Structure formats: C-alpha cells, structure tokens
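Alright, structures below, take your time with them.
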Structure 1
Amino acid sequence: MTTPTTPRKPRGSGRPTISDVAALAGVSPGAVSKVFNGTGRISEATAERIREAARKLSWRPNAAAIALRTARAQAIGLVLSSDTKVPGVGAGNMDFISGIESVLSPREYGLLLNIFISGQHDENHFYRTLAERQRMDGIILTNSMVGDTRPELMSRLGLPAVLVGAPWKPGAIEYVDADPPGAGIAETVDHLVGLGHERIAFVSGPKDFVLPVLRREAFVQRLADHGRQPHSVIAVEYSPARAAEETTALLAGANPPTAILYGTDTMAIAGMRTIQAAGLRVPDDISVVGFEGLTLGEWVDPPLTTVQRFAFQRGRAAAAKLLTLLGETVEEPVPLERPALVVRGSTAPPP
C-alpha cells in the first residue's frame, strides 16, 4: 500500500521555491508560473489559491526570470535634458520622479535615470545606445526642444515613449502637460499689473526649449492684452547662478524693473538674494515671482509667490500613459491640474 505524499514545505534554512508554492496549493509548478506571468488559462478560484499559498510562504517570482520569459526588462527609462555642463537632477524634478515611482513601484517596474547634456552627447548615439542595451521597456522624455527629432528617433528605434511637455510637432509623440502649455503666465501678469506694475521683466528658461518659448510668447501676449510691453525678456539656462547674473544686469540699468518673473523657483530665490545683496527690498522695491511651486519657496524670506505646477501629478500621468502604451492596465485616474498662481509675500505694489 502506497502512503500518500504530503505537500512539501520549504526548508527552514532556504528560500521557498515555486515547487513549494505548487505543493501547498495542490497544483503543478506550471500553474503557478502561469498565474504570476499572466499567461494561460487558470480559473480564478485556483489562481487565488496559488496567490494565497505564495503569501503564506512569502514567495515572490524572480524578476530576472520573468524578464527572460516575457522579453520585458520591467524597467522604464527617464531622460532629463540639461543645457548645463554639470549634470544634475535639480530640485524641481524630485517631486516629478516621486510621482513616476508612485506608479511604477506597485507594478514592480524599475526606473533608470539618464541625463542628456546638450553639446556633450551625440543625440542619436545616446538614445540608440539606450535602446540597444534593452534595459528598458519604454522611456519618458523631458524638455521638448525646438526642432526636436527625438519623436521620430524613438519611432525608428521601436522604443515606446512619452514626452513631458508640449511637443515641437503636434501629434509626433504621446505627451502629458497642462493645457495650454503657457498656463500660469496670464495669471501672473494679471496679478502684477493689478498691483500697479508697469516695468515687468521675465528671466525665463533656455532659448531652445519649447516650454520657455511658449511661456515667453504668452508673457508678451498677456502684457499686450493690457496695452503694455515687457521691460525685458531674457532667455537663459535653468541656473540660479545665471539668474543672479541677469538680475545684477537688470538692477544696473537706468530704469530697472519693478517686478521680475523667473523660469524656476530656484532662479527666483537666487534673484531675491541678489536684489537684497544690492541693498534693495523684496517686495517693497522689487516684486519677485517664481515658477514651479517648490515647498522651499514657503520658507524663504519673504515667502515666494510662485506658479504651482504639480510636478508629482505630472510624474504620475507620464508613467501611467507609458505603462498603458506597454499594454499594462492602470485603473486609477491620474489627474493633471492646470498650473495655478500661489500669492505669497514676495509681491506687492511698486514703490
């Protein structure tokens, strides 16, 4: 008489295996594999029994093995474009990256950060290398540029991609952004004009990035709507040091502005420090407005008036759209709020 075989338990000194899960659930290892790979037909009752066995044994499928079986790397690439010689993530991108991770992490996708430096990298070679290494299933691109060729390049490489920000060519690539791209500019101009400012300057972002171009156009147009012209519109890289330099130049003019809008909050904070170092007061002598909505802006003196851009939401929206392109199901809605002006202590009527 043959004695029935009892389900095999994992050894106390080793990690549980797929066979241990199969034995506890009373199924074959192949059935366990089908449930966790999402392949084949397994009844929901059996699938739940398998998942329960896995939970009891604290077993998780091997990510590398799954990648080999499914031809997926389970990783998403993020490319931050920079026009500075020293690569950096930047304070404004931290919430954005957190938003991406909040969507990827629960689905066991990794995030691979890459920084493209204009003038130092050959663009075609840079992206082709990323695609050929096959370390990512798709890619999130940032900072659309004037004459941007990346959408066509991604198509040729067969690499699913989502752009954060309005594309140079409409329809060329999937993207996420607030509509319109210059949102927040009109509200800022209205606020400053309403306070009585007539000499308003804009120290914006790089000349070759699409978003700063659109913001500069929106800035000039909104002032024109009020029957006014800008004091000055300056295109510089997203750099506190460059913002300080341009602020110094503006203050040295014969008729300096009474209000300055900056392309980022860190640029605005650098501008405030420069203004104060020159013996002037913010906002009594010059009003200052930033663009991003960093928490840091609440803690400077005076607190920074800024355009809140909801970076965390943009990160979530970009990740969700890319996963959808990869065939994943993202059930929860991902809101994308329009940028909004947050008025604090750095703006007041002109002297």
Structure 2
Amino acid sequence: MARSPTRGRSATIIDVAARAGVSPMTVSRVINGRVGVGPETRASVVEAIRALGYSPNVAARSLVTSGELRIGVIYSNPSAAFMSDFLTGVFEEATVRGARLILLKGEAGRPPAQSDLEDFVASGVSGVILAPPLGESPAVLQMLRDAELPVACVGAHGVDGAICVRIDDRRAAYEMTRDLIALGHRRLGFVVGNPDQSASAERLAGFHAAVREAGDVQTMIAQGDFSYASGLVAGEQLLGAPSAPTAIFASNDDMAAAVVSVAHRRHLDVPGQLTVVGFDDTTAAVMLWPPLTTINQPVRKLAAEALGLLVAEIAAPSAPSSDHILEHGIVHRQSTAAPSDA
C-alpha cells in the first residue's frame, strides 16, 4: 500500500515515489524535466504530486527555469582546516562564474542521509561537486548517476563518469619521505589517513617506495582517519613504542599537529628530538609551534578547478576525462631537523 505523509508534515519526494510506485530518482527526473521517463510513468508521478500536494522548492525551480547556474556541493570531512580552504576555493570560483552554490553536509566523514540526498537532487542543481571522502562513496555516486547529473570529485582517483581533480599523492609522499631520509632519519613513523580513500593508500605507497629505495630504514605504521583525534591516538602509539621513530610523517596536517601535541606532552622537543611533517599545507600547518613542514596540496585551487571543469561539462556535455592532476610541492618550515643521534 502506498504510504501517505504523516499528519502535520509536508509530503516529500519519497512519499511521491511511494505513491507512484517508482524510485525517488524517477520523481526527480519528472520534476526536472529530464528524459528517460515513459508517458505513463510520468503521468503517475504527476498524479501523485497532485494528490499529495507535494511542492518542490518553488524558488529553486524558478531559478532553474530562468537559467541561473546552480551548483551543488556535498561535503563531510573531519578536517576543519581542509574544508575551510576547499569551500573558500569553491565560493571564489562561483562568484567569478556567477553560479549559485547549494550546500549539503554529512557528519563525521559519512554521506548525508538518503532522504536529504534525494531532496537535494530534486531541488534542481545542474551539477555536483563532491569533497573528499564523498567522491569515493558508492552510494552517493550511484544516486547522482541515476539522476544523470554531472559530477566533479576533488581528491578522488579515477571515478568512472566523473571529473576528478587531484594531485599526485604517491609522488608527493615519496618526495617527502626522501627528504626525511636525506636528513639522516632511519626510524620513520607514518600515520595513514582514512582507509576508505584512495589518496590514503597512494600516500602510504609513496612512503613505502622511498623506504624500499633507501634500503636501511625501519618503519612503524599507525592508522588514522584524517581527524585530529585520530592523530592523537596514532601519535601515542608511535611515540610509546620501545624504539620510537625519530621522524613521523602524517597523511594530513591535522594529524601531524596532533602528533606535535603528543610530543609536547611527552616533553619531546620538535624538531630537536622529533621531526614531524604533514600533508596539505592548510592553516593547521602554521597555527602551532613549530610550524609544520608539509606537502602543499593546493586545496583552494583544486576546488576552483573542479567547479570550472564542472561548469564546462554542464555547458557542453561530453565524456569527462577522469583525472586532472595539479602540481604539488614541499613547504619547508621549522618542524624538521637531522636526528639527534646522527
């Protein structure tokens, strides 16, 4: 039996789909005037909308029909510093291009609720940018594919049918590890990022490649998830080991900052007794003492580039080339030195 909205609340796209016996994506296609819906199905959806009194965001629909460019941005990242740079890049580029941004946030690295995603898709966005880690979320990607929306993913690797904008994570981590080895460090710790993101595996692979090349380096690996809290746990694990590392490379600046905090708590001088380096070059890298040596991942530029490529795809649909790789670099600051026992 088709369900009706709960007394006292407005009908949702899910209610319409249930009454018409179709998926929410089909309702979205009807609302947005997309092809691929048969006449009988379209009529059923229209009748369900009328019967339930469902009203999609009227202001949003008028904006779509008037031709204003509406770009959806879906994000759920535990690093406040990363997201600050990411959103700044998106906002700046949207201002230049006259695009309106529609934001949807998940919590703690998880995708937004399915009902929120369905309503978001139905609101009339022309395309969607996904911040990491959502660019590699199967559920989110499938929903956007079903809705036939162009998608740009920042920081993701090789997502079929989507624009991917990133740096060469493996090369960047390899170069940073080589720098640590060149300083004389032979006991290296590495804090891995979110295991569900390909960038985490790529950075670990770059670290291992440099270590194998050197041949005489001991390593310790700790698992994190790109959050400051996970960096604290990883820092305690690495620095509490019987033969602790003389240098620790964390997969982002938030976790590196947490490792520095653990070192201070243990009365270790950074970099006199412990070298710590990060990845991203966000504000977190310069808001502690000593400021971090880190990989410059141009997050603002990545986000801006993703929006520009997405706008081009919306204007002239094509088969998007998968990976667009931007330059990275190492920013040397005061958190690195030769090991004290060198």
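If semi-axes √(5λ) of the Cα gyration tensor in Å comes out at 52, 21, 17 when worked out from the coordinates, which of 1, 2 was used? Could you put the intermediate results ahead of the total?
Numbers: 1: 52, 21, 17; 2: 46, 19, 16.
That value comes from structure 1.
For distance in nm of label points 7 Å out along Cα→Cβ at positions 192 and 256, which of the structures 1, 2 scores highest?
Biggest value here belongs to 2.
Quick one: Cα extents along the principal axes in Å, for residues 168-303 alone came out at 50, 33, 25 when computed from one of 1, 2, so which one is it?
This value belongs to structure 1.
Ranked on distance in nm of label points 7 Å out along Cα→Cβ at positions 80 and 200, which label among 1, 2 comes first with the largest value?
For this comparison of distance in nm of label points 7 Å out along Cα→Cβ at positions 80 and 200, the top structure is 1.
For distance in nm of label points 7 Å out along Cα→Cβ at positions 112 and 160, the calculated result is 1.6, so let me know which of 1, 2 that is.
Label of the source structure: 1.
Consider the structures 1, 2: one of them gives -13500 for helix-only ellipticity at 222 nm (-39500 (n - 2.57) for each DSSP H run of 4 or more, over all residues; to 500) as calculated from the coordinates. Say which.
This figure was derived from 2.
The value 1.35 for Cα Rg over 2.2 N^0.38 Å, for residues 48-207 alone was derived from one model only; which of 1, 2 is it?
The value was obtained from structure 1.
Since every read-out is calculated from the coordinates, none of them should be taken as a lab result. What you see is a predicted model, and the numbers here were worked out from it, not measured in a lab. Cβ atoms are built from the backbone, for glycine too; each structure is taken alone.
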